[in-house]
Structure 1
Amino acid sequence: MVIRPVRPDDAAAIWAIIEPVIRAGETLTLDRGMSEAAALAYWFDTDKEAFVAEEGGVILGTYYLRANQTGGGAHVANAGYVTGAAATGRGVARAMGLHSIAHAKARGFRAMQFNFVVSANVRAVGLWQSLGFEVVGRLPGAFDHPVDGFVDALVMFRTL
């Protein structure tokens with residue numbers, strides 16, 4: 001598996017991966033009715049550096065990295081990840097997580113923070129904890145999950 005920066009011609013493959021996740025509304029805080037153009041504009045926005053995980057010419061997942069805040073908080077990175085359904089359980093999210101940690105360090109970030117990890121997304125919570133992230137905050141009932149109702153959102157953090 002290779003993790004590389006996105007290219008403009010990756011847009012259709014990225015949309016194919018992120019659309020079902022956006023529509024399901026179970027893990028991302030994006031509008032479930034978001035258009036393809038709006039979703040890709042968000043993912044490719046100039047405040048982000050986006051990457052894809054690719055194997056044999058097939059894009060399996062994507063993530064972006066950005067500063068969590070500006071000014072005095074710009075030394076803390078933030079990231080968002082989506083693995084394609086067909087690649088779930090194959091280590092793609094772990095590989096992207098490890099890549100993002102290394103890339104954030106290389107860019108000079110001192111820490112990484114995930115602002116809103118849906119507590120019902122137990123696979124993601126477990127993955128991030130296995131990569132050294134700690135739950136440093138809990139937002140009670142902050143996410144309206146389409147199946148589980150109002151669930152907590154977690155703030156997760158690790159130093160680099």
Structure 2
Amino acid sequence: MSLQVGQPAPDFTRRSDDGRTVSLQARRGQWTVLYFYPRASSAGCSIEAQRFEAALPEFERHGAQVIGVSTDTEARQARFRDTCSLTFPLIPDSDRSLAQAYGVIGGLSGLLGMTGRATFLIDPHGTVTWIHRSPNPMTHVTGALKELEGRDLHPVTLS
């Protein structure tokens with residue numbers, strides 16, 4: 001079943017390809033842009049990642065952190081990071097549990113084991129406020145920024 005707008009984002013704590021601990025719970029009080037991509041170092045995924053990297057100052061201005069996820073191994077993610085000169089966290093999801101929790105297993109109904117291309121905007125309370133599912137790597141960054149521009153983007157103090 002696919003995750004829907006208005007639902008709580010599935011929590012996770014994972015190690016990124018460069019050794020950082022990335023936790024959605026630790027992001028409470030801040031916006032998160034969580035994007036899934038099919039395959040590290042493929043043409044479309046490289047374009048999309050470089051577009052997210054180029055837009056990081058805009059995302060940061062809105063108080064949002066970008067996190068990328070694919071079912072690739074940590075080593076493949078690390079090569080992808082180096083090739084594309086990425087600074088945001090990349091999460092290897094080789095067991096596909098995060099992709100399954102977010103309902104993004106794609107590629108011949110999951111037979112290829114890759115994720116579909118999808119971007120989730122998660123608010124400071126951990127609720128999914130926007131979802132964009134499209135194979136077009138050119139639309140995810142602009143769509144997420146447009147959504148952020150129309151929202152109250154100040155960090156929230158959670159009680």
At a computed 43 (percent of Cα pairs over 15 Å apart, for residues 36-83 alone), which of 1, 2 | 2
Taking volume of the Cα convex hull per residue in Å³ from the coordinates of each of 1, 2, which one would give 112?
-> 1
Working back from 1.5 (distance in nm of label points 7 Å out along Cα→Cβ at positions 44 and 76, computed), options 1, 2, answer is structure 2
Ranked by relative contact order in percent (Cα under 8 Å, 6 or more apart), the structure on top of 1, 2 with the greatest value is 2
Could you tell me which structure in 1, 2 was used to calculate Kirkwood radius over Cα pairs in Å, for residues 52-139 alone as 13.8?
-> 1
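No lab work stands behind these numbers, since they all come straight from the coordinates. Bear in mind that the values here come from a model prediction, so they are computed numbers and not experimental data. Cβ atoms are built from the backbone, for glycine too; each structure is taken alone.
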